[in-house]
Structure formats: structure tokens, C-alpha cells
Structure 1
Amino acid sequence: MVDLARNYEDGPVQIGDISKRQNVSVKYLEQIIRPLKKAHLVISVRGAKGGHVLARKPDEITLGQIVRLLEGQSDLVECISQPEKCSMSDDCQVRLAWKEATRAFFEKLDAITIADLAGGSLEAENGDSGSSTET
């Protein structure tokens, strides 16, 4: 998504080109692109100059949307969404802490757009070098 955002103004991007730039297999990218297309975050363009483009502007797509889509369950621990799995969930302070952590986690991810990631506008906190992988 970051690669597509960086090339947003240039038109469709071929998976092979993303694969080379991001050092990720074409097969893996093909698996990731399917749910992104189904969720209307990416559009496929056929033809000789075809490829994939973001369905919306990079500043309209958040990291939170992508994580929820690709990771499925959006809670950090199972007992938040399925309290019946634990007999202590009604009075569990740890469960409440995880619930708050999940809320804060996604609040932060929802504030980060693909444009932020593509443009490098995030600053490292607490001495983090900021190294990460991009897809």
C-alpha cells in the first residue's frame, strides 16, 4: 500500500515492480492484493500498462483500516471479543486493560494514513530508529 501510495500520481503499478522494490514475493503480494481489492482499497487495471492503483487518495486510507482488513480479529486478545471463553471475564481487570490497549492501538493506527507512511512524515519515538518493512 505504501508503494502504491508513492506511485499514486504515476498510474497503475505492476505487482512485479512492487515485488522488486519491496523484496517481497509476487505470490505473497497476489494474496494480499485480493482482500484489498474486495474491500475497494485497490483497483486493478487491465492491459499493457495495467497494474494496481489505490482506489482512494493515500491520505484517505488509514493504517488501521488495512490492519483490520488483513489481520481479521481487531482485538489484541481473544477475551475482549469473546468474553464467554473465560469464566472470569466479567470482573477481570486484565481484560479491561487489554480492552483499553486495543482501543488506544487502533486509535493510533486510525490516525496514520498511507500518505503519512509514504511521505515519511512519522517521527520515531523513544529513540526508535524507525526501521520497518513496507508493502
Structure 2
Amino acid sequence: MYLVIDTWVWETAQAADPIESLELLARIVRKCEHKVIYDYKEEILREYRRHIEQSPSPIKNIFKIMVQSGKMVAHSEVPKEINGFDKSDLKFVRVALSTPGTIIVSGDSDFLELRKQLERNGIQLKILTPKEALEIL
């Protein structure tokens, strides 16, 4: 399964609040079939690194394992504009749209609102909270 992990998940995993964020990242590491995708320009990867740089060791270790084990892979982006959404988060949506069946995981209110907007516009993209993602992974 391909996942796009919003930076919100990495941030909340550091504080273990909600605990599901940390559980989700650990489950992705343990299950060989799960991959985290990012854009070819590596904007998402650089954003992850900026936020993880000051993280506690367990988060840094999870990230390091994901990178070294090939759990994180670059994918192309669909150049799709979605109006009314924070442009800094569009990279996550574009990468998710590039691979059918990809799930975005976030608890950020912007993404949860986008979930409704995409449905209204007929765009097929799953956006789940960490808790919802854990139920299907």
C-alpha cells in the first residue's frame, strides 16, 4: 500500500499525541508491503527532515529505517491545482493523485476539510487520520 504521510503525523508522533501517529509510523516500518511516497523534487522529504531534525531519537530512528530500507520512494506528481487549499500542502495531494489507491494520512484540519472538498468535486482520493489508517493497515 502506498501512503503519503503529512508532516503533521511526524510532528504529533514526537509528542505521542495522538498516540496513533507514533503507532502508525512504527507499523509502516514493520510491514514490508507499505511504502511512503514523496515527490521527485524531494520537497516532501526535505520538509520531513526539517521537522525530524530536532526530534527525539525514536522518531529519528523510524525515519532513518524508512529511508534506508527503501520504505520511502519518489513518485511523479500530477500537476493538478485544487483551489482554496493551502499551496504548501498541494505537493502531498499531487503525489497521492499520481498513484491510484494511495492514501494521505493526516490529522491536520486543512486535510480533513480537503477530504470534503475533493468528494464534492468528484476527485477520488482517500485522506485518513492516523487512527483511521491504523484500522485498515
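Bear in mind these aren't lab numbers, they're just calculated from the coordinates by the rules spelled out. Predicted model, so just to flag it, every value in this text is computed and none were measured. Cβ atoms are built from the backbone, for glycine too; each structure is taken alone.
Supply the structure label, taken from 1, 2, corresponding to Rg/Rh (Cα atoms, Kirkwood Rh) with the calculated value 0.93. That value comes from structure 2.
To test your reading of the models, identify which of 1, 2 gives 1.8 for distance in nm of label points 7 Å out along Cα→Cβ at positions 1 and 57 when calculated. Show your work: numbers first, answer last.
Values: 1: 1.8; 2: 3.1.
Here the read-out was taken from 1.
helix-only ellipticity at 222 nm (-39500 (n - 2.57) for each DSSP H run of 4 or more, over all residues; to 500) was computed and gave -13000; which structure, 1, 2, did it come from?
It was calculated from structure 1.
Could you figure out which one of 1, 2 the value 5.3 for distance in nm of label points 7 Å out along Cα→Cβ at positions 49 and 89 was computed from? So the calculation was done on 1.
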